[in-house]
Structure 1
Amino acid sequence: MKICQLCAVDFTMYRFLLPLCLAMQEAGHEVVAVCSPGPLLDRVEAAGIRCRPVVIERSMNPFAQRRAASALKHLFKDEAFDLVHVHTPVASLVGRYAAWRAGVPRIVYTAHGFYFHDNMAWPKRNLIIALEWLAGRVTDVLLTQSSEDAETARRLKLTRAHIVEAIGNGVDTTRFSPGDHAVRRRLRDELDTPADAVVIMMTGRLVAEKGYPELFGAMAGVDAHLWVAGDRLASDHADAIDDALDRVAADPMLAPRAHVLGQRDDVPDLLRAADIFTLPSHREGMPRSIIEAMMTGLPVVATDIRGSREEVVDGETGILVPVKDTRSLQNALARLADDPLLRVRMGEAGRERALTHYDEKQVIVRQLELLGLRAT
């Protein structure tokens with residue numbers, strides 16, 4: 001088959017979808033990656049996947065999306081795809097519409113987390129649910145990462161598809177594993193962090209909905225260093241955290257302990273050199289960052305939201321806290337920072353859970369089986 005893998009930005013294509021593209025290609029199918037132009041597409045092509053850039057803005061601007069839909073429709077007709085597989089909220093909506101207009105025989109949608117959520121204002125939430133429902137009329141297969149999203153899709157009838165399945169999420173078990181003391185010493189030296197300090201790690205885009213304001217507030221009362229790996233994407237429309245970062249920089253007690261590292265390519269090593277992982281997001285799909293931390297053997301403090309609560313077993317592999325609750329977040333982080341035996345116990349349980357449920361190879365195999373794309 002000739003397959004299009006479609007998302008909004010090159011970051012998603014390279015960081016998250018490339019293994020799926022390669023697996024489909026290895027199964028004998030032709031795969032073309034389609035997303036907005038960006039420097040990471042060079043890496044996708046270097047891996048052997050042909051790319052066709054199309055500008056897809058991460059906004060609900062109707063004029064921008066009309067241009068994107070038109071460009072995608074012409075591309076789909078030109079390539080004559082047998083299957084278009086869409087990902088990420090905006091790209092999934094405009095991509096399915098364009099694929100339907102182009103007469104693509106099969107349209108598949110993987111929801112990495114529905115954009116609507118319980119904490120969203122109801123007019124916006126209902127609008128997005130309505131758009132998902134409309135796009136679902138032309139969706140042949142709906143896959144979700146979290147079981148909670150699959151149940152929501154069935155309850156709200158977000159697709160006409162007979163196949164609505166949760167496939168989970170996963171990471172490369174060979175990249176994420178407990179590390180050695182040499183890596184820990186080297187990175188702590190490089191990042192001006194004492195060898196005996198407790199290090200709390202977070203990876204994620206530098207936007208408010210990831211919970212950074214609450215995390216920075218919580219860190220004021222936790223005896224630990226904080227490492228943050230991530231950046232704000234140029235395409236981000238979520239609220240910035242500039243004011244929160246300024247407050248950290250102006251706090252003489254917190255500033256030396258808070259290390260904002262920017263985008264990093266050595267996240268596996270950073271996790272190996274840390275002691276605790278946290279993700280206090282306001283919304284998620286099924287976050288890969290938590291799985292990476294669990295696979296590395298770290299206990300996790302996360303918010304009690306869909307996806308995260310499916311990965312983290314409260315009291316066993318980590319601690320779940322309410323959304324936007326700085327005090328609860330502080331208490332959970334301090335509890336782990338003060339108890340090395342608890343960290344070890346939860347970290348070991350988390351790694352065992354990750355190996356059982358979140359092996360990327362198994363997640364990809366399941367997708368190929370559900371889509372009938374496995375090599376014979």
Structure 2
Amino acid sequence: MFHRAIFPKLKQRLSEPRRFIQVLAGPRQVGKTTLARQVMTQIACESHYASADALASEDRQWIRQQWEIARLKIAHNASQGCVLILDEVQKVPGWSEVVKSLWDEDTNNQVDLKVMLLGSSPLLVQRGLSESLAGRFEVMPIGHWSFPEMRDAFNVTWDQYIYFGGYPGAAALVDDEDRWRSYIQDALIETTIARDILLMTQVNKPALLRQLFYLGCSYSGQILSYQKMVGQMQDAGNTTTLAHYLELLAGAGMVCGISKYAGQQVRQRGSSPKLQVMNMGLMSALGQQRFQQVRSDPERWGRWVESAVGAHLINSATVYGFDLFYWRDRGREVDFIVRYQGRLLAIEVKSHRRQTALPGMDTFVKAFHPDKLLLIGGDGLDLSLFLSMEATEWLP
């Protein structure tokens with residue numbers, strides 16, 4: 001079972017009396033559709049699935065047509081309700097207003113139609129929800145596949161997971177790295193940028209957004225100021241534009257910027273971000289080194305290990321709702337800071353046994369008094385064990 005933390009929650013909500021629209025938002029190729037279909041096999045009612053991804057052109061009546069099919073199924077089976085699943089709903093112009101109108105009609109007429117919306121652009125889905133559907137929905141963020149999910153489904157080893165990442169559609173191609181790399185670049189990277197970001201969002205400098213994505217993959221795990229990013233790019237805009245584009249890339253599940261922890265929200269927002277890929281397949285597919293080259297180079301492998309832990313933390317934060325930061329002050333650094341329900345966890349990552357103390361951790365402890373410390377890798381917690389754990393096992 002994949003998305004094991006989400007499956008029982010979604011099943012329970014769809015088994016309850018009709019209250020809210022259920023929204024599953026997450027990147028491409030993370031199994032939102034499969035998850036929805038699997039849940040429906042365990043719900044005792046009719047269902048109807050339709051995807052806007054197949055629409056040839058903008059069709060404002062598409063949602064109404066699919067909604068009517070679900071209503072007819074309810075009328076045909078009077079003793080049962082129905083679940084309507086609309087996939088890639090953000091691609092229908094004005095989708096949120098149409099959904100609101102139809103949902104309110106069924107509420108007033110006491111029609112037992114439950115609705116599940118799926119979207120591969122979380123930012124656009126959230127925008128539509130906040131504009132029209134306030135008070136009518138619950139969001140279930142869906143992240144990339146975890147190591148246990150890839151291991152159980154495809155027999156992926158922990159070090160393969162660190163390099164190839166958590167894309168289930170690419171798992172069968174790992175023995176042919178050229179083919180695997182082409183699949184990631186063409187079917188995932190290009191499709192996400194071209195169809196989920198550039199066609200659906202106002203981007204004045206698409207070349208700049210692409211450069212930022214490549215930069216994020218190249219510098220994953222490293223702290224880079226927006227001014228330095230500007231210096232790395234040919235068609236650079238201002239720092240505000242870069243911050244906005246980084247937000248779009250994060251919303252598409254590709255690359256994000258982790259903020260600095262300072263105990264003050266205003267300083268966090270103004271800090272230099274720590275760039276982080278959200279699936280290790282992106283970092284490896286754009287690199288020039290094959291798996292065995294990276295695995296056999298301790299320094300290079302250390303970069304991959306820290307980025308893999310960061311990606312795991314980012315995706316866990318999506319599901320469990322904690323805040324993730326890094327910390328640095330006067331050359332001393334702590335890799336990751338987790339804030340959950342007012343409590344702090346400080347995390348250091350090492351790919352081999354350390355020979356020296358961790359002055360950054362010592363300084364952070366004296367300044368902020370975290371509730372829990374965690375060393376991952378090296379002489380700390382086994383890396384494969386950490387990647388196998390649910391966040392509830394290590395959250396402070």
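FYI, it's all coordinate maths here, none of it is from the lab. Being a predicted model, the structure only gives us computed values, none of them experimental. Cβ atoms are built from the backbone, for glycine too; each structure is taken alone.
Of the structures labelled 1, 2, which one yields 4.8 when distance in nm of label points 7 Å out along Cα→Cβ at positions 69 and 293 is computed from its coordinates?
So the calculation was done on 2.
Comparing structures 1, 2 by distance in nm of label points 7 Å out along Cα→Cβ at positions 93 and 333, which one has the largest value?
Greatest value across 1, 2: structure 2.
Suppose you compute FRET efficiency 1/(1 + (r/R0)^6) of positions 101 and 157 (r between Cβ atoms, R0 = 41 Å, to 0.05) for every structure in 1, 2: which one lands on 0.20?
It was calculated from structure 2.
Between structures 1, 2, where is mean count of other Cβ atoms within 10 Å over residues 253-260 highest?
Checked 1, 2; max of mean count of other Cβ atoms within 10 Å over residues 253-260 sits with 2.
Name the one structure among 1, 2 that Rg and Dmax of the Cα atoms in Å of 20.8, 62 was derived from.
Matching structure: 1.
Computing Cα extents along the principal axes in Å, for residues 13-204 alone gives 59, 41, 33 for which of 1, 2?
Computing Cα extents along the principal axes in Å, for residues 13-204 alone on every structure in 1, 2 gives 59, 41, 33 only for 1.
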